[in-house]
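Laboratory data are not the source of any read-out in this text; all were calculated from the coordinates shown. The structure displayed is predicted, hence computed values, not measured ones. Cβ atoms are built from the backbone, for glycine too; each structure is taken alone.
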Structure P
Amino acid sequence: MSTVPDRVVVVGSSVGGVRTAQGLRAAGFGGSVVVVGAESEQPYDKPPLSKQLLSGEWSVADISLAPPGELADADIELRLGVAAGGVDVRDRQLSLVDGTTLDYDALVVATGVRPRTLAAPRSVPLHTVRDLADVGSLRRALDSGGGLVVVGGGFIGAEVASTAAGLGVPTSIVEALPTPFSRVLGDEVGAHLAGIHAEHGVEVISGTGVVALRRGPSGLSEVELGDGRVLSVAAVTVGIGCVPNTEWLAGSGIPVDDGVVTDEFSRVSGVPDVYAIGDVARWYDVRTGTSRRVEHWTHAFQQAQLVAHNIVHPDDLQAHERAPYFWSDQHGIKIQMVGRRGPGDSTEIVWCDGPDGQRPVALYAAGERFTGGVTFGAPKISVRLRRAWEDGARAADVRALIADLGATQPART
């Protein structure tokens, strides 16, 4: 029979780390729990940064991951404002960059990712949206006037564009692919989302990239594109993907390959009592028989609950088999995606009646296998698609389900 550890150290104070600590207590863990975080702020949620916090609709207090005192009351120790610097898996000891160490019986790596950026002179400030400081500096730039360019057609960048447009800031999205958002959504659905942005005044420029960034004579930043256009704006936001935060694990023996490599139970391969979750984990997906890294809030939340269970109940291990899911709020529309679209998947768009007119539902399939779906402002349908995915429904069954919910077929042109 496996033993339950006495002391669990969690590295990372965002949703994955905090929910792991809380999940341990909820599962009945009575040992010591320590959460280490590089940021000095009390743990907060990240999805609202590009939306409600940037817009000013919410305050920092509104995005807290736990009410004041809740973690302390649960006897969860926070070590904030100090990053992890290394780990000795043989002696089970975590080193922090301030020179202190923490012994552990079980270690959970939840260090997340950091955004990629572009090469630019110091005179051109490039903004990303990963923490509170990022939001403050970007909002000040937006308030100065002069417009915004979002480089990259990713979802965080699109949310920033949506928020900026809502604030009355002239905004452009620049995407090198022929169709924005097509890497995840495919050409047809990506074009629909690009159309929503255009309807709300966002200029969507696709099929060309950024070739130069410089400070213009007027003091604005100049973004030179491959097609010869030059955009002069007050702020440039970069949304071209992220890199997992794994450098601190160098030399530890913990396997890293575009993230920390784990099995289906989120256990780090070949290293006892070390787990990895969320954006930083390259997790083995038993549904597809492949390893993948997933940068979605829901995935981190679910893996946190799973790891807490597996630590407390080592003889009853559970694998992560929930439907992939993420959401994005843009221009007042909740966009929800279930499953994954493969490169060869077919796409079918049907239309459902809503309170303000018809809205599209995109269905993806590999042959007769339902692989995913996207809804625009239709949360009830999204819930049904998640259930269908987890049940292994056929594409024909999902089409029938959507028809029962009021879809019109064939697709509207």
Structure Q
Amino acid sequence: MPVRNTFKRFFQLEAAGGLLLIAAAALALLVNNSPLSWLYNGLLEVPVVAQIGALKIAKPLLLWINDGLMALFFLLIGLEVKREVLQGHLSRPSQIVLPGAAAIGGMVIPALVFWSLNKGNAAAMSGWAIPMATDIAFALGVLALLGKRVPVSLKLFLMTLAIIDDLGAIIVIALFYSGELSNLSLALAAASILSLIAMNRLGVVKLAPYLLVGLVLWVCVLKSGVHATLAGVVLAFCIPLKTERNSPSPLQQLEHALHPWVAYAILPLFAFANAGVSLSGVTAESFTHHVPMGIALGLLVGKMVGVFGLTWLAVKTGMAALPTGANWGQVLGVSILCGIGFTMSLFVGSLAFVPGQSEFAGMDRMGILTGSILAALIGYTITAVASRKQVVVTH
């Protein structure tokens, strides 16, 4: 019963967060295409400075959201991944085969779709990883609209797939989207990581020391040239899940505390700050340009082909079985829902095409919104039709 209640709470939270994401993105589009656009852009450009002695961090509000608050989002992802690997749906190889194969297909094929449309432009190719991601909150939010018509096993499949997908995106960000490196900052970051590992091995279960060293780690990583949000993942992996004498799990305590803040505040704020695409001067060419087209087709077509194709292959070769109670129509619908990239795609897009530095800055958001909206609408429709047929067959 406790495990069932945990999953129920998780799905309810992610669904509500997904609907809030939609509202935040819609509000950003509305405000930035209204007479208040000056206020929207001015707010995101407000300089925010934090300084202690000689240590100074000065960034516009937008980057504090993307580099600072999103580190907490990555911390939550890291906590979820560690828990799933140690005692959840990623703890046994048999549980990983189907969503793992689907996740790999859902990362590789969209990148190939983008590459095929942009291979002649080196600057545009920086965005190859944008259509690789799945927004778990958004996708589960859309799936939740179908209620009990969708089997829980299919939701678990989507959740596990998205977690593996997020882990892949984290690795891609670490390897391909880091700037010029500072050896001193990297050395200090390494010392912070060693301190976190030492606390874990020594049995420290209080969260405060981990969070304090984690803050130092974030600053060091921010100054090092490696993207600062990765500090959240490293911190998560060092926080203990199990304790002696059945005392409360520090990892689960932090995960439960972070969930509502991330779902109801951080991700909607990130969406509001990054989804405000100005539609001024938008023409048909704005959608057919190779960069937004590569992203949109990567999310809509690449995700569907990659996720559904490798799921079909894994089932037909006997490597795995379909989620219990699900049919192929529902799997196809969920495969299309995986094309809702949104949060992680917007995040990777902000790294690939830096505003003020790249000629393609802003174009990525056009492709992300187009691909994600179409994936949500088409994926929902197909899943709904397939679920209705499933109900008829059952009865």
Q: Identify which of structures P, Q gives the largest calculated value of FRET efficiency 1/(1 + (r/R0)^6) of positions 265 and 361 (r between Cβ atoms, R0 = 35 Å, to 0.05).
A: Q
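For volume of the Cα convex hull per residue in Å³, which structure out of P, Q has the highest calculated value?
Going through P, Q one by one, volume of the Cα convex hull per residue in Å³ peaks for structure P.
Can you spot which of P, Q the value -22000 was calculated from, given it is helix-only ellipticity at 222 nm (-39500 (n - 2.57) for each DSSP H run of 4 or more, over all residues; to 500)?
Values: P: -7000; Q: -22000.
It must be structure Q, since only it matches.
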Q. If we compute distance in nm of label points 7 Å out along Cα→Cβ at positions 25 and 49 for structures P, Q, which one ends up with the highest value?
A. Q
Q) Out of P, Q, which structure matches 14 when relative contact order in percent (Cα under 8 Å, 6 or more apart) is calculated? A) P
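Given a value of 0.10 for FRET efficiency 1/(1 + (r/R0)^6) of positions 273 and 369 (r between Cβ atoms, R0 = 25 Å, to 0.05), calculated from one of P, Q, which structure does it belong to? Each step should come with its number before you reach the end.
Values: P: 0.10; Q: 0.95.
That value comes from structure P.
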(Q) Quick check for you: by mean projected area of the Cα convex hull in nm², for residues 129-216 alone, which of P, Q is greatest? (A) Q
Q) For which of the structures P, Q does the calculation of distance in nm of label points 7 Å out along Cα→Cβ at positions 41 and 297 return 3.1? A) Q
